[in-house]
Structure P
């Protein structure tokens, strides 16, 4: 068997990582609410889908071959997905992370990758994404045979959600009224929104972003909970079909994560809590007899957030520090 044939054979094994994830109903007084449990993908998050699809297409085009080193910037989930896939494919992977990356994710990456690069210098927005991207450029210049998945601008990542994530949603719930989608690299909302709007143009797509993120040209500020928001406006967001944007503060995120655990039995991460918080805010004053059908994504598990979101001392400090800014910003 040639090296390329072996890579293609291993790719077929890697494709088992991504599977249809369940949609579960949640009790809610204002809406018929559903959560799509994307953390039940094989590696553990919604990022499994674009990671697999991007590598699959790159291999099919000959952009990734035996001996290629993959280099990517990530706050956690995408890097963990790439790390596992790279091991299956027998390829080297160098993740570029930052000081806000969960210790759980960092430990996972260091257990699977021979090299992990961690940046600690914030960029001009107070985040770390631009610093990570500069490091990616440096590594690409130094490594002779390298591939950058570029989750922020790669159309294959968007296509993964168009075909897979949105395909699951349409199959499970063909008659939705609202879908709330957290935004970071923007591949999820770009691909999912386009497929859902094709299925039913009446579906309203609500983008959920973090206060301090600049994706939707809001004021930049520090963000301590990874997985939501961005220090740049990702190119893929231009392809998204969005009806409204809800900006969520970190205290709202923390509170919503605890509600999802205590009242709905869902131990989920920050972006999931933010999406749930956005649902509650939008429908807090809803009037009418007919409840809309609403879905939001649970992108990853809460285990990677035990040091912040589910740490009582950290959460209390978060509320104390952030509350004045939240009151000033108001609802979006």
Structure Q
């Protein structure tokens, strides 16, 4: 009787900081598998469970002593649970004597709490940065932070990737003509300007105000949108209130077809229902946050797995990362 063929082991990449080991939490396993596939490796063996009282247990089930460990963990949905899971995973890798630990965070939670805009409030983004550093991370890789200054909240090296290279490819395939790139608010103005420059399109801006959290009111549209297609550019969609209100204003101003692209599909509360009922032709998002059953015909998901894998490979080999985003930096 012939012996069963031995299962081939995934190649082990040896770099200046030891072999590359890739681990993933429970928040976005599909994206983590895409990254592993692109790297030509496998996800590390990990035992991760939650006790009945809500406490999280992590055990790394393979040797990582002297290795270059990358932990892929989107901090959504359930940001508090996933943040704690990340911290315990980092701590487990540190106590297992990994040579270097890089936290790969496709979505960084609490990014909107980046400053004291009211008396007696926390700067949540800084607190999260401190927690990740104190847990034992040596390096952090994030994608499309809500505001760039969060990079300065970390006292360890940080690489900030942009989804623009992936998004721009998708937008160009739409072959839009006579269209305008639209910034939905002041916070997205630099991002939208970068897209407009790459797409050689004019830029419009929506002046809005927020009477309450997750509530947006459009005051006026600055720029030419009448009889033109419109592409709204933003970093995230939460309840979709800002996005759908902007689309409604653009349609009232005479825009023909209306599209949107946003990196992070938070999609909380009534977001999907609002998008389904909106005048959008298409809303393009990435897989930094898993959609699960939050889907509709107007939503298109594109993957940033290859982009993240490329960056992980460069970090591991200690080669330049800047070429991945230098033309689309904003």
Structure R
């Protein structure tokens, strides 16, 4: 991965099982300037017991549906295998990279067949050792989401991945909160840096808050990857639409991140920038005379005033000017020069 902040536009399951909507999501992510558009790859029977109930946020976001099982929900949200070549081709056409998260071992093996650039491990799999081993054995870079996890669980997952031969410099850990939407009071954004400090790993942030402020703030704090859900329309039925950005908001987030990225890219040394040097003389002041004064006059403090421009004697030198004698008559408003004085 390159040095700029990697922005992953998470389409997830917001296609609602509709191929045309998946294409439109790719177009929206590309228009926003995201680096990757990411979907989710799974077969419902491989990831959930048929009787497992939905999460509270899923029930709330899909209140019109009578069935409360995860299985029935997820079955409608599967991507068909024959979608992938077309989605990848669309990404190539729109100059955005395709990515998908596999939620089970079979899906990881399927994704390996289409040669995705790296693997994104979702928060729910951080305690799934066989899954983690399977991903690591593919030998690619890994991004690990950590929603619902504590530091010890993250350490244990990293140990599993490392044991399969993935070096630490090839792992990025995303701080995350798995509540849709995440209340601001629960973001705990500084935990991202806590992970970095404790584990010595690169970190990023996967965001489920409403709005764009938190991911932009995460970049200012040092995130190297940002992942954010987006949708074509937040009012669409489905588990994740309500906590997703709409296209115009995604555009604004990407722009904000790129601006912050530039803003923190300097040397860190406090010195005048190239663009502001031209304003130094304009904005600063130099010593001028407050009144007409005659030759031989001994300058006192109340003879002087600091006025723009600042291309004369700096007011910081006023103590060195007081007590000097004028060589010639000078008018009110005259900008003092050293050759006026003795």
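Check the numbers for percent of Cα pairs over 31 Å apart across P, Q, R and tell me which is largest.
Details: P: 28; Q: 35; R: 46.
When percent of Cα pairs over 31 Å apart is calculated for P, Q, R, structure R comes out on top.
In terms of percent of Cα pairs over 17 Å apart, for residues 186-305 alone, which of structures P, Q, R is highest? Numbers along the way, then the final one.
Working: P: 58; Q: 54; R: 71.
Sorting by percent of Cα pairs over 17 Å apart, for residues 186-305 alone in descending order puts R first.
Just so you know, all these numbers are worked out from the coordinates, no wet-lab data involved. The model shown is predicted, which means the values in this text are computed figures rather than measured ones.
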